[in-house]
1. Out of I, II, which structure matches 6.3 when distance in nm of label points 7 Å out along Cα→Cβ at positions 66 and 226 is calculated?
2. By the measure FRET efficiency 1/(1 + (r/R0)^6) of positions 82 and 242 (r between Cβ atoms, R0 = 35 Å, to 0.05), tell me the structure among I, II with the highest figure.
3. Given a value of 16.5 for mean count of other Cβ atoms within 10 Å over residues 42-49, point me to the structure among I, II it was derived from.
4. For distance in nm of label points 7 Å out along Cα→Cβ at positions 18 and 210, which of I, II scores largest?
5. If you work out FRET efficiency 1/(1 + (r/R0)^6) of positions 90 and 138 (r between Cβ atoms, R0 = 25 Å, to 0.05) for I, II, which one comes out largest?
6. Where does the value 20.1 come from, among I, II, when mean projected area of the Cα convex hull in nm² is the thing being computed?
7. Identify the structure, out of I, II, from whose coordinates helix-only ellipticity at 222 nm (-39500 (n - 2.57) for each DSSP H run of 4 or more, over all residues; to 500) was calculated to give -11500.
8. One of I, II was used to compute distance in nm of label points 7 Å out along Cα→Cβ at positions 74 and 114, and the answer was 2.8. Which one was it?
Structure I
Amino acid sequence: MANLLEAIYTIATNQIPDIVEYYRSKNKINAAGDALELFVKDIFANTVTETDEAKKGEVYEQVFSYFGNGNNPPDLMLINGDAIEVKKLESETATIALNSSYPSSKLFATSPMITRACRECEVWTEKELIYAIGCVKKQKLNLLWLIYGDCYAASQEIYEGVKRKIISGINNIVGVEFNPTKELGRVNRVDPLGITSLRIRGMWQIEHPHKVYQYLNLEPKQLNKTFRLFALMREEKYLSFPLASRKKLELLGDRNFQIRDVKIKSPDNPVKLIAAKLISYAVFN
């Protein structure tokens with residue numbers, strides 16, 4: 001069964017490609033973001049080394065229930081499993097742009113931001129959400145974070161509360177004809193002819209997990225690493241994975257691979273600490 005631990009095992013047992021060049025030669029893509037998303041698909045489907053695109057498509061159909069688009073989350077959904085949102089950066093500490101979607105601890109079928117196809121691709125009400133955040137420099141994947149939303153983002157009510165306050169504030173401005181939308185709203189009839197409207201949308205962003213979780217002493221300063229992987233999840237989530245998947249990683253026997261028990265700050269209440277698992281892996285020159 002496809003899951004995050006199996007994806008990590010795939011990374012640790014396969015050579016990390018220069019992903020832009022690797023996928024450009026096979027799929028004629030141009031953007032590094034597209035290459036990163038293809039790579040994430042392949043690590044979850046265990047098709048990194050599959051060269052037959054028809055066979056790869058057949059595997060995808062058995063692993064994924066949904067492929068998304070750039071305008072609506074998520075990018076990928078595993079059949080009876082987690083949802084995945086892919087973010088590509090060029091800097092290892094850059095702020096991550098989420099655009100009109102605020103950070104999510106989980107993905108809900110009732111969310112107005114998802115498409116009908118996503119909502120109906122399988123029977124589901126909520127899914128755990130993985131943020132796959134990759135740093136691609138000079139066509140090479142240098143850093144990849146795979147982090148669950150409930151370790152990273154606050155509960156939905158926190159963001160919705162801020163959103164409601166902003167909408168209420170705009171709605172109470174005297175002389176403005178406000179119309180609610182799926183975003184923050186729209187102001188109609190701005191000009192005397194009544195033919196101009198103002199679209200109001202949120203541009204959410206969140207700090208990079210490499211910055212957020214520096215208090216976990218992520219890694220020593222070593223300059224000869226060509227690739228680093230970090231995965232973070234709650235301990236209860238780690239223990240929910242099949243025993244076979246956990247044993248694969250625990251018995252990997254690679255000195256550059258590590259599974260640590262850590263305590264992370266609760267996204268809803270930082271004074272509370274949550275038992276979690278931090279998985280790390282490095283490739284050296």
Structure II
Amino acid sequence: MNMITGYIEPTEGQIIIEGYDISKKPRKAKSQIGYMPEGVPLYSDLTVKEFITYMAELKKVNKKERKEKVEKIIEQTGLKDVQNKLTRNISRGYKQRVSMAGALVGEPKILILDEPTVGLDPKQITEIRALIKELGKTHTIILSSHILSEVSQICNKVIIINKGQIVAIDTPQNLENKVSNNNSIFVTVEDTQNKIGKIKTKIKEIKNIKLIKENEDGTKEYVLEAEGNVDLRKIIFTEFAKENITIFEMKKADTTLEDAFMKLIEGGEK
């Protein structure tokens with residue numbers, strides 16, 4: 001990411017941004033980029049509006065249009081209520097928004113966001129994620145994050161890097177599906193007559209039934225492992241009813257991006 005933004009000179013290869021080589025035509029290439037670094041470096045003695053205006057000046061936004069474009073960015077990033085406050089006196093969440101506003105000034109085609117939600121509270125994280133999703137409709141966004149649930153929610157393409165090497169490039173869904181090697185259903189049931197043992201003989205697709213937990217209310221939690229890609233839910237619902245087993249909860253065991261990440265990293269190291 002530092003090489004794409006021009007902070008670090010690449011030792012080999014090329015970085016082409018909108019047709020411009022970052023090494024040969026840095027100004028042209030950088031004019032296509034908005035960068036929000038980790039750590040939110042802001043000038044603490046400037047107000048929110050002054051900082052964004054200063055960023056617009058640095059990026060050579062047309063003087064006649066500057067005021068209008070700064071106001072538009074302030075509106076877009078939800079900073080209107082704090083625009084006249086010093087950046088040192090606003091919350092971490094607002095500081096992230098100010099940093100993003102600085103990246104957006106100049107209407108770059110590409111936004112590079114480095115750990116955009118680190119250090120935020122849950123409400124602020126939700127707000128920043130919603131803003132990134134909205135910006136994704138009109139910009140190409142390159143996002144770096146170690147919060148993989150966030151990546152699943154925001155991104156439509158994921159690149160996993162381990163020790164400097166790319167180990168996977170795909171959609172979050174495809175990465176999850178690739179490493180999913182089981183077809184399991186979690187069920188919470190009331191089985192007063194202990195008939196769950198008969199289910200395995202009745203449903204041939206079930207290869208294993210494992211008791212996970214016995215709850216204080218008398219219910220039991222099981223994991224049912226099935227063959228292949230067969231969807232057991234309808235069969236389970238029907239057969240359990242026949243055996244007078246009451247289902248309190250039933251859900252598929254989904255592979256998360258965290259699972260995919262760990263398996264890909266472990267596979268790469270082996």
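1. On the way: I: 3.7; II: 6.3.
It must be structure II, since only it matches.
2. Between I, II, the highest calculated value is found for I.
3. Only structure II yields this read-out.
4. II
5. Ranking I, II on FRET efficiency 1/(1 + (r/R0)^6) of positions 90 and 138 (r between Cβ atoms, R0 = 25 Å, to 0.05), first place is I.
6. Working: I: 17.7; II: 20.1.
This figure was derived from II.
7. II
8. Among I, II, the structure yielding 2.8 for distance in nm of label points 7 Å out along Cα→Cβ at positions 74 and 114 is II.
Read-outs throughout are calculated quantities, based only on the coordinates presented, and are distinct from any laboratory measurement. All figures in this text were calculated on a predicted structure; none of them were measured in a lab. Cβ atoms are built from the backbone, for glycine too; each structure is taken alone.
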